[in-house]
Structure formats: C-alpha cells, structure tokens
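What follows is a group of structures, each given as structure tokens.
Read-outs: derived from the displayed coordinates by stated rules, not from any lab. The model shown is predicted, which means the values in this text are computed figures rather than measured ones. Cβ atoms are built from the backbone, for glycine too; each structure is taken alone.
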Structure P
Amino acid sequence: MEGIQKNVEHQIRWMCIGFAVASGVNLIISYILRLSYLPVFYIVSALIYLVCTWITKLRRFVPIYLLCWLLVATQSCLTVYVLGDDCGIQMYLLVLIIPSSYIRFADVSFGIQRFFQIAACFLCIAGYLISDELVDYLLTPMTEIDNRAEFFFTLLNVTGSLTLLSMTSNIFVRNYQNIFLKLLHQSDQMATEAERDTLTGLKNRRGLEHLLVKEGPVWEQEKYPITVALGDVDFFKSFNDTYGHDAGDAVLRHLGTLISGLFPPEAAAFRWGGEEFLFLFPMPPEKSVVYLEQLRVTVEESMVSWGNRELRFSITIGVSRQGTVDNLTQLIQEADQALYRGKEMGRNRVVSK
C-alpha cells in the first residue's frame with residue numbers, strides 16, 4: 001500500500017508541475033502583450049503550483065486539488081475581465097476531472113470518495129460553462145483584443161490544456177497499468193508457487209487440477225491414451241529414522257531432479273504426498289513403462305551425498321492400464337493397487353496392473 005501511495009503522490013506532483021509550466025508559458029505571453037494583472041497572477045499561480053509539488057502528500061490531496069481548481073477558475077474569470085474573452089483558459093478545468101480519481105487512494109470513507117468525485121466533475125464542468133458563457137455578461141472587460149491575438153492566445157491555451165490533459169491521463173493510465181501488470185504477475189507467480197512442491201520442484205495435487213483444466217479437454221478431444229503411475233521411495237520411514245529428516249529431504253530433492261531430467265515434455269510428475277509421487281503420461285502403458293523403468297534404474301544407480309556418507313535408495317512404481325481423462329480416479333486407484341503389489345513382490349520394480 002505504501003508503494004501505491006508514493007506512486008499516487010508522484011502523479012499528483014507531475015500534475016502540479018504541468019500546471020506550473022502552463023502558467024509560466026502564459027506569463028511570458030501576457031508579459032509580451034503587456035496585459036494588466038495577468039503577469040502578476042501567473043507569477044503567483046506558478047509559485048503556488050511549485051509549492052504544491054514540494055508539499056504533495058496523499059493526505060493533502062483534497063486541499064491541493066481544490067487549490068488547483070480555484071487557481072484555474074480565477075484565471076478564467078480574470079482572463080475574461082482583462083481580454084474580453086476566456087481564450088481557452090477554461091479548458092484547464094477539464095484537465096482536473098481525471099486527477100479527481102486519486103481520492104480513491106486517500107484514507108477516507110467510500111461515501112466521501114464518491115461524493116468528492118461527483119462534486120469535482122460538477123465543479124469542473126460548471127466552472128467551464130460559467131467562465132465560457134456567463135462571465136462574459138457579468139463583467140465589463142478592460143479591453144477587447146483583436147481576432148488575431150484572440151486566436152493565438154486561444155490556440156496556445158487549448159493546445160496547452162489538451163497537452164496537459166494527455167499528460168495527466170497518460171500518467172494515470174500508465175502507472176496503474178504498471179501496478180495492474182505487477183499485481184497480475186505476482187498473482188500468477190503465487191498461483192505457480194501454490195501448484196509446486198518447494199522441496200522437489202515438482203507440481204503438487206493442485207498442479208494436477210490445473211493441468212487437467214488446461215490439457216484435459218485437448219487430451220479428451222484428441223482421444224489421447226492416458227497412463228497413470230504411482231511411485232514410492234522404498235523404506236523411506238526407516239531411512240528417516242536412521243539418517244534423519246534432513247537426509248530424507250535430500251533424497252526427495254534428488255529424486256525430483258532425476259524425474260525432471262528423465263521424463264519427456266508431454267509427461268507430468270507430481271509429489272502426491274510424503275515420499276509418494278504420481279506420474280501422468282498421455283501415451284499407452286508400454287511407452288510409459290520405458291521411461292518409468294529408466295527412472296527406477298537411474299534411482300538405483302544414483303547416490304546422494306550426505307555428510308560423510310553416500311546414501312542409496314530405490315523406488316517402487318505401480319502402473320495403471322490405459323485409460324482416458326474422464327476415468328482418472330479409477331486409473332489412480334489401479335496404479336495404487338499395482339504399487340502395493342510391487343511392494344509385496346520385493347520392491348524396487350515397476351509393476352503394471
């Protein structure tokens with residue numbers, strides 16, 4: 001939340017800088033034309049905008065926003081009084097509609113946020129209409145500028161206000177797009193981590209659910225034969241009791257590395273629980289058994305360094321018969337039965353149902 005607040009404050013600061021630059025440009029033009037009142041007003045307003053950039057905090061957003069609105073509204077009326085025409089100054093009021101959304105990040109109730117946004121839009125539009133139409137009839141201007149000067153001044157302010165509007169809207173959208181993409185990336189990362197076993201690097205049960213949602217319809221449509229296998233590290237409890245749980249974790253970590261390196265890309269491996277692993281192959285059992293037997297042999301021949309010891313272990317694997325995605329639960333049960341039979345037969349083997 002603190003990062004978002006700093007981001008919002010950064011955007012408000014840029015908004016004030018934009019208004020300060022616009023005031024500076026108008027100051028130069030009004031000074032060149034030797035207009036009354038306006039140069040002094042623009043000097044004061046530019047200084048106020050710069051002070052706002054210095055004191056900008058999210059908790060001060062409302063007074064800073066209202067101050068900006070008051071300066072633009074005063075500027076519009078003063079321009080009509082001095083020149084006899086608003087010369088597009090009131091367009092700067094429309095720039096303030098987008099930044100009114102920053103109230104959403106202030107520490108106030110939702111009701112106040114909604115009221116502020118509605119009131120800000122109403123004030124900006126009302127200020128625009130009043131300075132553009134009503135003030136012309138209420139004030140007697142000091143002078144009437146010629147059409148060429150009026151066109152130039154209007155073009156300058158309309159261009160400046162639209163540029164400022166584009167800048168504020170771009171900053172607003174870009175920064176929150178970045179925040180959204182960052183949150184989306186974090187969400188995807190958290191979802192990926194939630195589907196992966198941190199010890200072995202393999203997917204967990206939730207990862208299986210996600211895989212079935214993603215690939216299941218394709219496998220079902222293409223009528224892929226599905227083979228399920230369950231593997232269990234032999235005598236793992238005794239292994240833990242003899243060497244300790246850290247050594248057991250080292251064995252599981254090593255097994256996860258072997259599985260990731262041996263299986264083809266289309267196969268999927270999951271840590272099913274404890275020392276038990278589930279293997280899913282979108283292929284017939286005779287092809288799957290080749291990879292599973294290769295895994296069994298590799299495990300048997302490998303060693304895990306632990307302290308001054310070279311630890312050896314083995315794995316028993318039960319393989320189901322060929323099936324489809326819609327009978328996955330049955331395939332897992334059959335693989336479990338085959339695994340149990342493999343343990344009865346002496347372990348360290350691949351047994352098919």
Structure Q
Amino acid sequence: MKNDHNTYNPHKKEAQLRAESEAWDLSNITRATEADIPIIDLQDYLTNPTEEALDSLAAQLLYASTKVGFYYLKGHGVSPDLVQQTFATSKRFHDLPIEQKSSIKMDRKEWPVGGVGYMPFHTKKLPTRKKGNANEAFIIKRQVGGKDVSLGENQWLAESAVPGFRKDVETYAAAMEQLALKLLPIYCRALKVDTGFFKEGFTAPMYRLRMTKYPSIKNYEEDEFGIAPHVDSTFITLLAQDKEGLIIYNEKQKHWMLAPVIEDAFIVNTGELLRQWTNDYFLSIKHFANNNHSDTPRYSIPFFFNANADYRMHCIPTCCSENNPPKYPPFSYLESQASVQGE
C-alpha cells in the first residue's frame with residue numbers, strides 16, 4: 001500500500017498533462033445554464049456553523065468535486081464592492097502604456113523572484129504551449145522555495161503610476177486567502193477526515209493571484225486560445241469573471257460548457273494537487289478560455305490556492321486502502337508539476 005520509496009516526476013507529469021490536453025476534442029460546446037452547474041451557498045453556515053450545516057455543504061461539495069468537477073460558490077462573505085473594485089483596479093493597470101507595464105515584466109533577469117509581474121500578450125507559458133496565449137496578465141504570488149516570500153518581493157509599479165493599486169491587490173488577495181481557508185473544514189468533512197486534517201498543511205499557504213485581460217478576438221486561429229486547454233495544478237482555484245468566456249468540461253454530462261456569470265459568485269474547481277492528494281477521487285477539471293462572444297475585453301481574476309510550498313502530501317487515509325493503494329508517492333508543491341510550469 002505504501003509508495004514512499006517511489007519518486008514523483010514532475011516533468012513527466014507535466015508532459016503527460018500537456019499531451020492529454022492537446023488531444024482533447026473541443027467540439028460540442030454548449031451554453032451552460034445554472035441548472036447544469038452545482039451552486040453551493042455558504043451564507044447559513046458562516047452565520048451559524050452547525051454540524052448539520054457542515055454535513056449539508058460537505059455532501060454538496062462531494063457531489064460537485066467527484067461528479068461534475070466544479071461549482072459556483074455563493075454567500076461567501078467577500079464583499080461585492082471589493083470584487084468590483086478589484087476588477088476596476090485590474091482595468092486601470094491594463095490601460096497603462098505597454099512600456100510602463102513592461103518595466104515589471106515577468107521573469108526579467110533583473111528580478112530575483114520568477115513568475116511574478118506583467119505577463120505580456122501571447123506569452124507561451126501558464127500554461128506552456130506551442131502558441132502563445134491571447135491574454136495579458138499581472139501576477140503576484142506568496143511563499144515559494146520552502147520559505148515565505150512576502151508580497152513586497154513581487155514586482156510593483158510606483159504608487160504614482162496606479163494610485164492604490166498595490167493596496168487593492170493585497171486586500172483582495174487577503175480576502176480570497178481567508179475564504180479558501182474557510183472552505184477547508186468542508187473539504188475535510190466531504191473526505192470523512194477530521195475537520196482539522198488540512199490545518200498543518202496550510203499554515204502559510206502558497207497562492208498566486210492573476211489579473212487577466214482577454215482582448216476581443218472574433219476568430220481565433222488554429223491552436224490559438226485566450227488561454228489554452230489545461231487543468232490547474234492547484235489545490236483549488238477560485239475564479240471571478242466579469243463576462244462569459246470560460247469553457248469548462250462537465251464530467252457528468254461529458255461535453256464542454258460556456259460557464260455563465262452568476263452575480264456575486266465565484267467558480268471553484270479542483271486542481272491536480274488535490275486530485276492527487278485524494279488518490280484521483282476528486283476530479284481535476286479541464287477548461288480553457290476565449291473572448292469571441294463580446295466586442296469588449298474580458299477580465300478574469302483567478303486565485304490559485306495551494307498548501308505550504310514545502311508541505312509533503314501523503315494520500316488522504318480515507319482515499320486509499322489495501323484494494324485501492326496510493327497512486328502517487330508523497331510530494332509537495334515544490335516537487336509537483338506546478339513548480340515545473342511556474343505556477
């Protein structure tokens with residue numbers, strides 16, 4: 001049953017995921033309705049966190065995570081005003097001249113922390129593909145390399161360039177981190193482990209916040225996407241979007257769906273880290289994004305949430321047995337394909 005002596009190969013895993021994504025049939029895309037996608041409402045639980053409320057949410061989350069692959073999260077307590085302010089802040093950044101944004105370009109040799117700053121249009125990474133993704137983004141992250149990387153070690157423009165920008169971004173990131181942490185007991189109950197099971201692995205969670213702009217493109221070229229088909233390499237991802245453009249594969253119905261925008265709701269999906277931690281019990285959902293349904297740019301703000309970067313994840317006890325041994329050896333974020341692709 002034990003796999004401790006095996007070695008997890010992140011490069012092999014990343015190559016496997018990329019090959020799979022490039023082989024997906026992207027036809028048969030329909031417009032999803034709210035009835036097609038689970039909606040989980042936290043409001044009553046956050047107001048009165050009873051055992052009954054926790055059990056009800058856990059059952060809903062288990063269904064969404066094992067049968068569909070994603071869900072909408074409502075009643076989460078994150079202020080709608082904060083979300084709208086963050087979208088406005090993202091637009092202010094992206095409206096800057098390209099020369100100004102490029103002064104904090106991601107992975108420039110002058111900056112010691114990789115994977116943060118401005119990611120130009122048609123960059124061939126996140127996810128890595130042969131053709132660049134038709135979007136541009138500003139990215140921050142916290143904690144990598146087995147140590148805390150303060151948000152100050154990200155790349156920031158001078159305050160005068162976009163007044164209040166850094167404060168707005170940090171405020172939103174903090175709110176999303178707190179929301180993600182509040183979800184952990186629900187995931188624990190769904191997985192039939194103690195509600196504190198994940199606590200030691202999330203004392204300083206690794207996260208990445210991405211503020212993305214997708215220009216309107218009426219006709220994408222072959223193999224061109226707003227963001228290429230992929231699965232996230234996260235524990236979970238929480239996404240805010242200002243308009244439609246996200247296409248998700250519904251595992252229950254076995255076809256692609258254009259995800260609607262539901263007011264004051266985040267889209268939440270499992271990533272590869274949680275899928276592997278659950279021994280493939282939870283789904284890691286396929287998705288991609290385009291913006292050919294609008295004459296104006298589309299903006300999205302995904303929050304990629306992970307355990308502490310150096311925390312080693314052993315198969316969750318309730319997800320393995322003598323008849324269902326662990327498929328993966330213990331591994332951390334730093335040992336996963338997430339670090340390979342610059343998550």
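When helix-only ellipticity at 222 nm (-39500 (n - 2.57) for each DSSP H run of 4 or more, over all residues; to 500) is computed across structures P, Q, the figure -8000 traces back to Q.
If semi-axes √(5λ) of the Cα gyration tensor in Å computes to 76, 21, 16, which of P, Q did it come from? Value 76, 21, 16 for semi-axes √(5λ) of the Cα gyration tensor in Å corresponds to P out of P, Q.
Have a look at P, Q and say which one yields 16.6 for mean count of other Cβ atoms within 10 Å over residues 82-89, as calculated. Label of the originating structure: Q. Match the computed value 7.0 of distance in nm of label points 7 Å out along Cα→Cβ at positions 106 and 322 to one of the structures P, Q, and report its label. It must be structure P, since only it matches. Sorting P, Q by distance in nm of label points 7 Å out along Cα→Cβ at positions 138 and 194 from high to low puts P first, with the largest value. For which of the structures P, Q does the calculation of relative contact order in percent (Cα under 8 Å, 6 or more apart) return 13? Going label by label, the one that fits is P.
If distance in nm of label points 7 Å out along Cα→Cβ at positions 66 and 282 computes to 1.3, which of P, Q did it come from? The read-out comes from structure Q. Each of structures P, Q was scored by mean count of other Cβ atoms within 10 Å over residues 74-81; the highest score is held by P.
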